[in-house]
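The data blocks that follow each hold one structure.
Taken together, the values in this text are just the output of simple stated rules run on the coordinates, not laboratory data. For clarity, every value in this text was computed on a predicted model and none was experimentally measured. Cβ atoms are built from the backbone, for glycine too; each structure is taken alone.
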Structure P
């Protein structure tokens, strides 16, 4: 029964947090967007509606690609494949489930999860169902897919490996879930023969992909404070792995760099983010809990710049579009920033609905799925050169 209560508890947590803050001080309103002279031109390539819009539920439904097609899912059960360039609908499958996480794509499969604890794998070529299994925990993030294993994270703190051939459970590991947590779960990340994932207790855990044995677990942030709200240290966004380093940021916790082979923390700094980060060759870009975007030096976490023009606009996690950073906000606006300076370069609009999940960038095209079920593709002209 507790598993079914977690989403409701998470929503209560957020509301309680806002109420508590309002008693002490006036909460800053979202920054108003001001007229700006765009420094880049942004073209809408195509857009289409998926249906099943759920702007109030904050689900883990985004866009994914295998390099040949684009895949997306809606809360009313549809999984759809699109042509990357034209947006043409290639196939549509109705799973008849309240989908809440995914899709995850790989090895010729498209894997999605539901709010009722079902996981479904479809054939990426034509959308036919390969298998369906029950894991008894709401899925609020995209599964990770390897050639023989699909790894699924559920809200009850479990990380499970499912056989990609037939969906039966190969292994399972679990972390304790605090009584209250934010709504959301980190998506697992497969790197070689291990899986790395963050949890609601502030830990990052690495497990063996084949057997599920825990290789290491690291407490990135520890709960502190006198209230359950103050002790929230959720890691709800996926880690980023570059070479042999793992980068992570958590809510009311820390941003940190860990060793992939051991989990040792190389550096950390106090930070709060439930939307996550992205990393390039030299820099980490974080969407923090206040809706500001920060750049840190990758090797030691030294701050480089901070952009507050989008303060409290409910930003998505950041993605890289060449030498630009892209985020989307609670009114469906998509913003491009110079990665070197944080300067706002331009923006465009979608359908006016929140964008909870980070955009996807493929070969210079930015794909954005709103919580209202609108999928749009954008390209910008003349990418800015990153300054040294």
Structure Q
């Protein structure tokens, strides 16, 4: 086995718009090659909607790649120009599950082409001529198959590339009946989100570009459902054939999917929640928790890789000197603090709480095992999802 640094995610400890590298996104989309401009299977990096011009992809209704144009347009509706978007086209015979399959050269090679820079991956698909849809639990069965594949893809990026990411999938061919949907909360897919709803009525797809753009344009700790961030930047949104507010967004949300909602007294549409396809008791059940821990993972890896193969002095009893332990711990904590300022839930009333703790047991016998175990903890923010206001009259005695 080659010398290496391996990081294990620990679970169960919680119990329940400036462009930056945190918002680098990948898009896998079905499309058609454009001679001399757009080659299927090739990765392209763009930073604005205008970047599609060089690829020969336009907004024209007759454009064979209008599905790609819409997805990218939706993305930059929410993400600011300058946000990096890696794009790869595949044949329309490729299913969502095949796009996500780590054993195939679709999303996997896009991740490889971006050299691990992608933190958020989403997919859009146009049905091939003659495509037969099989509806299972209110969605195309291909979506369910893709969820499993997307989780494995995310784990590959984390375990093999040391570049964790999460995936946004479209809830394709939604039946329009929220009660038909399965409960994603019974799954264990904490690197996958599924979205239902689109900018056009009766769509077979979903406006996943809007969601990916919103995520890319906010800090890692921020919820897409944060009302202060403002409404989604489009005038009309639909769930199935009806406007989003009439499409049972509460039922869709309760089943673990992301969709659109409205608020009385506020204009525009908002995202319902940050849910990933896993149980609410999973520490990484929400997108901001997933993004926060993934960023800490990347920083921890980049810091600790510098210690790989270095000489560690030992005491007479074979343990690690306190000064050495402290030096490594400080290096990791400082790196997290410097790169995640404002993104961790530190206690404002405690000046010593930085939101990060690195611990190394000095009694480890590195001489005999050649292994150094390091524990890293970062503190998440809380997200008030239910607010109860108790209202009454004030009198002279109350």
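Numbers for the structure displayed
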item	result
If helix-only ellipticity at 222 nm (-39500 (n - 2.57) for each DSSP H run of 4 or more, over all residues; to 500) is computed and equals -2000, the structure in P, Q	P
Entry that produces 1.19 once Rg/Rh (Cα atoms, Kirkwood Rh), for residues 262-349 alone is calculated, selected from P, Q	Q
Of the structures P, Q, the one that 0.50 was derived from, the read-out being FRET efficiency 1/(1 + (r/R0)^6) of positions 118 and 222 (r between Cβ atoms, R0 = 35 Å, to 0.05)	P
Parent structure of the calculated result 53, 52, 41, given that Cα extents along the principal axes in Å is the read-out and P, Q the choices	P
